[in-house]
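What follows is a set of structures for review.
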Structure I
Amino acid sequence: MRTTGLTLLTIGIAILAFSAFSMIFKEKDFKIGRVEFDDPNYKEISWVPVLGGLLFVTGSVVSIVYRKQEKI
């Protein structure tokens, strides 16, 4: 369970550090002989930074609670 907490902690830090990322999709418009005309579409995927904070706090709490239980 401590591994789950550390994983949540790491994902939370990553979401807080990178709040969005961009992807490029290329669509083929048309082709004349060997010449192709592409239309790049830029799409930005973003998520709420509050989700990163929530995962960070949850991962921290889970890690600390299960670390204390392993010592007993």
Structure II
Amino acid sequence: MIKLKSRIDHWIDQRGLKNKFISTKLKVSPEQVSKWRNGKAFPRVDKLFELAILLQVKVDDLYEVIDISGTVENEE
């Protein structure tokens, strides 16, 4: 069994962006961006692609795949 671990927070921090800026660009609430950052929600597919473009990363870079033993399958 595997699970996804969000790396959205990592990339937002790396780029030095604020939730308000991202929410304005993606036309979502700052609260929604906060939920993405702390893993409480996932972006819709269309927003995921927009977020990847804004952060200048591949969509794959926004998540890690982790197996049940905790081994990372997709690292930088």
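The table below gives the values:
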item	result
Comparison of I, II - label where distance in nm of label points 7 Å out along Cα→Cβ at positions 8 and 40 is highest	I
Given 12.7 for Kirkwood radius over Cα pairs in Å, calculated: source structure among I, II	II
At a computed 14.5 (mean count of other Cβ atoms within 10 Å over residues 16-23), which of I, II	II
Winner on mean count of other Cβ atoms within 10 Å over residues 48-55 once structures I, II are ranked, highest first	II
Structure with the greatest value (metric mean count of other Cβ atoms within 10 Å over residues 24-31, set I, II)	II
helix-only ellipticity at 222 nm (-39500 (n - 2.57) for each DSSP H run of 4 or more, over all residues; to 500) from the coordinates reads -13000; which among I, II	II
Which entry (I, II) yields the derived value 42 for relative contact order in percent (Cα under 8 Å, 6 or more apart)	II
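We did not get these values from a lab; they are worked out from the coordinates using the rules stated. These numbers come from a predicted model, not from an experiment. Cβ atoms are built from the backbone, for glycine too; each structure is taken alone.
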